[in-house]
Structures are given as C-alpha cells and as structure tokens.
Structure P
Amino acid sequence: MRLPAWLGQHLAALRALLVFTVLLGLAYPLAFVAIGRIPGLSGQADGSLTAVGSTLIGQSFTDVDGNPVPRYFQSRPSAAGDGYDPTSTSASNLGPESVVDTADSPSLLTQVCARSLAVGKLEGVDGSRPYCTTDGVGAVLAVFHRDGLTGPVTRVVSVNQTGNPFLTTYQGVVVEPARPGEDYQALGGVITPIRGNAPAQPVVPADAVTASGSGLDPHISPAYADLQAPRIARERGLTEDQVRRLIAEHTTGRTLGFLGEPAVNVLELNLALDGR
C-alpha cells in the first residue's frame, strides 16, 4: 500500500532526525571523550589541573596585601577582573594613544611606567623606560602655541603630575603641574610625550609591564624569568645556575618551530621550585 506523500515526507524527516541525533548527539561527543582519554591527552582534556590550579590559566603569586612573594617567580600583569579571573577574561582595551591619565583611571603609559618601577625595585635593577618620569607616570606635556598648533609656545603643563613637574622648562617656558579634572587637550594643548634619557632597550621586559589580551596567560618570556633568577636564588638558598636550569627545563619553544615566541609556564616553574 502506497503511503500518502505528506506522510512519506514526515517519516523521512523522522529517520533523518534519528540518524543525525545518534551521529552528532551521541557518537561524535563520545568519540571526542574517548580521544581525550588517550594517554598524554587526558591531563589536557581535564583542564591540566594541579593541586593549586590549572597550568593553562595564570595566577598571582602575592600575599594578602597584593605584594609579590619574593620566593616565587611573578606572573605578568592581568586585566581580567581583579587578576586572572576566568569569568572576566579581557584586555584593558587601552592602546598606544592612552598617554594621559584621567580622574577614573591611569593611562596605559602610566600603568607601564609604574609597573616597570615596581619590577625594577623588586629585582634590584634599573626600572626606567622611555617616556616615563622618575616617579612612575607618563612623561607627557600639554603644549600650548600662540596660533593653535603652530607659533611660539605660550604655556606648558605636565598633564600627569599634580606635584613637581618632571621638567622645569620646555622651550623656555616654565612647566606647570596639572590641576585635577582639567582637560588640557580640550583647552587646545598639543599632547607631547617626552622620551627622556632612559635606555632604548629597558632592563625590564615588555611582558613584565603589559597584560595579555585574555588576561589569563600563564606564561612569561624567558627574559623576564631570567631577570627574576637572582632573587629566587637568594630567597631559596640556590645558585643562579640551578635556578636557570629549572627555567630552561620549563621553557617551551615556538609552536611548530616558527609560531610565537619561547615561553615559561610560571605555575609549573614555581611547583618545580617547591618540589626541590
């Protein structure tokens, strides 16, 4: 007996539904679960968890007051929530033009300057950087010209400092400190970063002063790890060679040999130190 056309179409749709439910709703997920159980992959499939967190998500090694614990390698900064918060993964959304502080938040330049000084103090090295003042803010002036953008300079303001300006004069004009809440760019000032005399290649690496795009990066550069080696050796009673051997053991190369840069997993490195 021949089924009506409408009923045949509904039965064909039902068969397709059942077939794809079995294939995509059962077989496909179970196949990937089985692949995740293969030796060597199971740890990654479970989130690469350790007793103190995941090696795939960065974390801070600080005390209750937020100060770095000297016996541990320090991670790079994080803009995810209060730091390395997986529920608030994000970047700061500040770019290279963020050089003037606001009442609500410091500029990216000032954040970099302050972090560089703090790292330099912790590691006992020169934390100075180009376009940074000695007190750790962006070295930026608002320069007022007689004819707007041209002509003689008539007024100069150090926009990120309300105390003593980092320069006494600029092109013969006395530099003023900023007044809180004043928008000098809106008043016609030309925003002018001042490079200063810091070395072109700062001692403190870039990843020590900038957050990753996700805010969850668990890695630092070998250069930043190497900068911390003397402190770790001193705090743990090890030689610097011993510490640097551990760094080398926990340094991964470029993906496929040419993508990205070598990196050091901070949690794994600190666990190896505790294991000693």
Structure Q
Amino acid sequence: MTSHSPATASPRTRRLRTSRGEFAVVDVSPAAGVAVRGVALLVPGYTGSKEDFTSVHGPLAARGYRTVAVDGRGQHESDGPADDEAAYAQDELARDVLAQADALGAPVHLVGHSLGGQIARAAVLLDHSPFRSLTLVSSGPARISVSQEQRVKLLRDALAVMSMAECWEAILAMGPPEEVGGPARGPGGQEFLRGRWLGTRPAQLLTTGRQLCTEPDRVAELAAVPLPFHVLSGERDDTWPVPDLDMMARRLRAHRTVVGGAEHSPAADRPGPTARALADFWDAPHPAGS
C-alpha cells in the first residue's frame, strides 16, 4: 500500500487565465489538512522556465504555502510572438506579472530568479499593491557581469543568423548548457532542455538578453516601496558578484540569505535550505509599511 505525506500535494500543470492572456504554470497547494498560510508567484530567469522551481514546491507546501511557478510570455509553454520584440519589453512582462498575481487572488508573495527578479522588480515599481513581499533570488541591482554579458551577446549574435535548433547544436558543441548564454539546467535531462529551448520564442531571448546587458540600477526606487524585501543567493555567483548582492540587500534594508553550497540557481542546487529560507521569511512578522 502506498502512503502519502499529509504535508505534500501533487503538482498541477495548467493554464492560468489572466487579463493579459493565458500562461503555463505549475501549481502546488498544501495537502488536505495543512492550513494555507499564503500564495507565492515564482518567476524564472533567462533561458529558464517554471520547472526551475520543481524541487522547492514540496517543502513549501509542507510549510503551508501554495506555490505557482509560471512560464513568462514566449517562454517554454506560454504563448508569445516569435519575432515581435516589442511584446517582450520589460514593462510588458512586468504587467504580465501583475495580471498573474491578480488572477491568483492577490496579494501574493512574489519571487523572481535572475532575469525574473528584474521583471518582478519592475512589476513592484509599477504597482506594489498585489504583493505581500518581494524576494530577489540571484538577481542583482543592475546589468549582469561583463563575462556573462559576453555570453549573452554571443547567443544574440547566433540567434540573428541561426534557427533555434541550429543554436541548440552550437551551444552543445561549446560545452554544458549554462544559465546565461545557453539553456538553464532543468529537472528532465537533455531532452527536456532541448524541448524547452525549442519552445522559447527567439524574440523573447533577444529582447530579455538585451535587458540583462543594459538594466539600470533601480535599487533606490525599490527601497522607497513599502514592502518587505528578501535577497537570496548562493555563496557563489558569476552573473552578479555576491558582494554586489550583499550591498543591494543593505540598500533595500532587506532580509539576506546566502545558501551554502549553491551557486546561481539555489532552488535547484540546494532546494531544502532555499525553501526553508523562503518560508521563514514569509512567516516572519513584518512591520506595517515595510
């Protein structure tokens, strides 16, 4: 006889209907008998997808949190134009996040990883009212590091002259896929990574890649928003140096978590400590207006 933990629930992959269209999501609720403490919207990074959060859903459900990880517009299984770069302007993607939060019954806790953190930040700066808190995961104050910028530019140059399938073969020839400059790691192995890559729209990659290379420092703007902030990262990060993330947390007067043994993708590298840090932050009392 198979037994099931009372604190876990099966993930549902579904379409989330919003005022700005439908988005593919993985939606995990606490199991029956576990009191729901809140809802969290999880926004993935560049070349990533909703599956990047696979390993933290269970621990967060056990703590009483419903978590909804989303494919952004033109990302993996969410629809979007193949060639219209205007559709992927940061303001457009931020408004998508606002619509997703509304569809989930705001206010929700907002979590953004890497590029997703900068999109989440833009959403909060447009309207913070749909959110209970903002957690930036491995997402820095401004543009990415020079080394990562070079890789993103290389990818953009390749996309200008190759199909997505040809780009995939070229990326594999250069070595293991990476978070920036190639497909992020995923839970399903190489076939999953290839399918996700081929499902993502070229215009989405071109436009968001440009955003990563030109993003201004908006920390002072964000610090003026009356929300609780959390800056979470691994102990090593090639995309934004960890000291820059430390400084950003101080400027935001944010709660700071460094996950030992993790790099740019702590939800994949160390899901247990990452989920625990998220839930501890959401559980903590925060003064009104902060």
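When FRET efficiency 1/(1 + (r/R0)^6) of positions 98 and 162 (r between Cβ atoms, R0 = 25 Å, to 0.05) is computed across structures P, Q, the figure 0.85 traces back to P. Sorting P, Q by distance in nm of label points 7 Å out along Cα→Cβ at positions 170 and 194 from high to low puts Q first, with the largest value.
For which of P, Q does mean count of other Cβ atoms within 10 Å over residues 58-65, calculated from the coordinates, equal 21.4? Computed on structure Q.
A value of -0.58 for log10 I(q)/I(0) by the Debye sum over Cα atoms at q = 0.11 Å⁻¹, calculated from one of P, Q, originates in structure Q. In this comparison of P, Q, the computed figure 2.1 for distance in nm of label points 7 Å out along Cα→Cβ at positions 34 and 266 is attributed to Q.
Given 3.9 as the derived value for distance in nm of label points 7 Å out along Cα→Cβ at positions 202 and 242, which of the supplied structures P, Q does it correspond to? For distance in nm of label points 7 Å out along Cα→Cβ at positions 202 and 242, the value 3.9 is produced by structure Q.
When semi-axes √(5λ) of the Cα gyration tensor in Å, for residues 10-121 alone is computed for each of P, Q, which one produces 24, 13, 12?
Values: P: 46, 23, 10; Q: 24, 13, 12.
The read-out was computed on structure Q.
Out of P, Q, which one gives 0.05 for FRET efficiency 1/(1 + (r/R0)^6) of positions 18 and 258 (r between Cβ atoms, R0 = 30 Å, to 0.05) as computed from the coordinates?
P
Please state which of the structures P, Q yields -12500 when helix-only ellipticity at 222 nm (-39500 (n - 2.57) for each DSSP H run of 4 or more, over all residues; to 500) is computed from it. Structure Q accounts for this read-out.
Read-outs throughout are calculated quantities, based only on the coordinates presented, and are distinct from any laboratory measurement. Predicted, not measured: the structure shown is a model, and the values here were computed from it. Cβ atoms are built from the backbone, for glycine too; each structure is taken alone.
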